[in-house]
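The following blocks contain the structures, represented as structure tokens.
The numbers here are math on the coordinates, done by the rules we state, and not lab data. As the structure is a prediction and not an experimental result, all values here were calculated from the model. Cβ atoms are built from the backbone, for glycine too; each structure is taken alone.
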Structure 1
């Protein structure tokens, strides 16, 4: 029996929650020994099979994860699978996922309470996990070095882009207007301040272009202030996937200036929609995007402005980025990533003496 820590169903969707949801969705089609344990305040099941979701305990948040969840799993002698960033620190056996160590590398992005909590939970969770998952070679090496863990203790499970993100169909609309698009929670390490300054400089020669920013500020992050001079910068807030796909399809380019990413799903979503990508040459971005993006120095405002102007003004560059983007994103699949997780589950079940030969599983 495998119990998935489905606390992510109580949280707003960011890249981590997207990873957890999509891997879980695929695992439910690949295996028959999966059930989801969720707090009672999990009201949005993200399209997952309600029959697989078990409401557990009376607590919420971190107390639920540390008390109610492990009690539920232990009664079933289950292997616990965590796909977000936290979990019950003393439960064994479990597989935990660690997406990055942004809170270590860029503490200015996070509130003090968040940093303190992760500083207590994550080292213990890593120490007590039967196996570790992460999302890129970059993150594996970062986390292994910081916590003194062998890189071989990790399996890399790549993110992907949902099939709902695709080029414009005959009955689908793109957003109107000439605009650049950015998608993220606007936290300090996302580098939006330099991006906005680069856009201000671009606006001196491209007065008809707008910058649209999709995303909302999470409570765990420090608040950001970009000043009052935000002419032609629109903060759109959170949007659903259909609206986000329309924004990608209509954008002149997608701008991803982040200083630190464990993986970065939005550039893949943009590429699936046929939108050229401008990305920081930093952290995992060269690994994930290869030669399919126009890279910038994320600390150089003039370089950011030049890249924006290049994609807007040069059709050849734009077409080349779109074509390379389609080839790049084709490498990534939630089904393939979930199949890899499934093989890890089988290995750990066998090692822990929990494998049940009579439990039917769907073929991989």
Structure 2
């Protein structure tokens, strides 16, 4: 078992932001804190995005703190551009991310109580820590709705997490049903419509297209709606779910061509398609579930952080049921800019907690961390 002051779980935007601020505050990577990432390479969830999602099509990508991303080719796949950027960032600040490491459980060491240490059990050994910053995001928990007859379907069923791009055999010349009302669903639909024999778009609610300006005030209002759910201990909604879909020129053309003609959610799946309550049917060879993701927090279950409403109630980034645990990239901080801010806020509270609970054996360590280490501002090398 290794002993540290903090464990950061996840090395996406939120995890790297947290690690940066820990280092900037004076914590030493690999000694005072460790970053654990289950992905095979730098890039967080971005490394798994489909090839046709180029960097120029990425919506709202904000740079990590302390190092800008400049000169990237907008025509390159976002998985490549952002993967290279994250790799350069980890190297520039010496964050020493350990991967691939699967975190299995986080639990108490000894008797329950918020004054003790936490045990982080992983595929690569165990860590004893005073605090945990959880930055696991949602990519590992794709949400598959359960619909009657789903197991009878003889065609292919895919989720956004498995989307290979429009050129795959599952789409070319096929009859495809795309389920979901978010940005990914619309992007998939428009791509697949170019190669498929036929497409049908299905959403649970009528899609909301946003035509007006979306400025800082509108953004804060949207985040506040998600934040209120988290404060109530309810499962968080994504920020995008309350902002609507921006009506771009690309979407206008797709609507004029009839690609965005939406149908309500079907009631059942048959062997060769889907069926609605009124008896109408649509034949399908492939069903693509672009139905979003849920927070990947099952490893925190032994700490009993969930409220009766099903979510983890937060005060800022701190779990109300256990102040040693912070969630970043969760709920209102699930956007890239929100993850940056949450990482900074979490580290500020972590430092306060460690200072307040330091025992005699921790005094020297706390004193050594009082000096701020501020790396010089850097710029990621331009992507080729």
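Points to keep in mind about this one:
- Source structure (of 1, 2) for mean projected area of the Cα convex hull in nm², computed value 18.2: 1
- Test item: relative contact order in percent (Cα under 8 Å, 6 or more apart) calculated as 18, pick one of 1, 2: 1
- Structure responsible for 18.5, with mean count of other Cβ atoms within 10 Å over residues 139-146 calculated and labels 1, 2 on offer: 1
- At a computed -11500 (helix-only ellipticity at 222 nm (-39500 (n - 2.57) for each DSSP H run of 4 or more, over all residues; to 500)), which of 1, 2: 1
- Answer label among 1, 2 for the case where semi-axes √(5λ) of the Cα gyration tensor in Å, for residues 275-314 alone, calculated from the coordinates, equals 38, 14, 8: 2
- Here the criterion is distance in nm of label points 7 Å out along Cα→Cβ at positions 243 and 291, and among 1, 2 the highest value is seen for 1.
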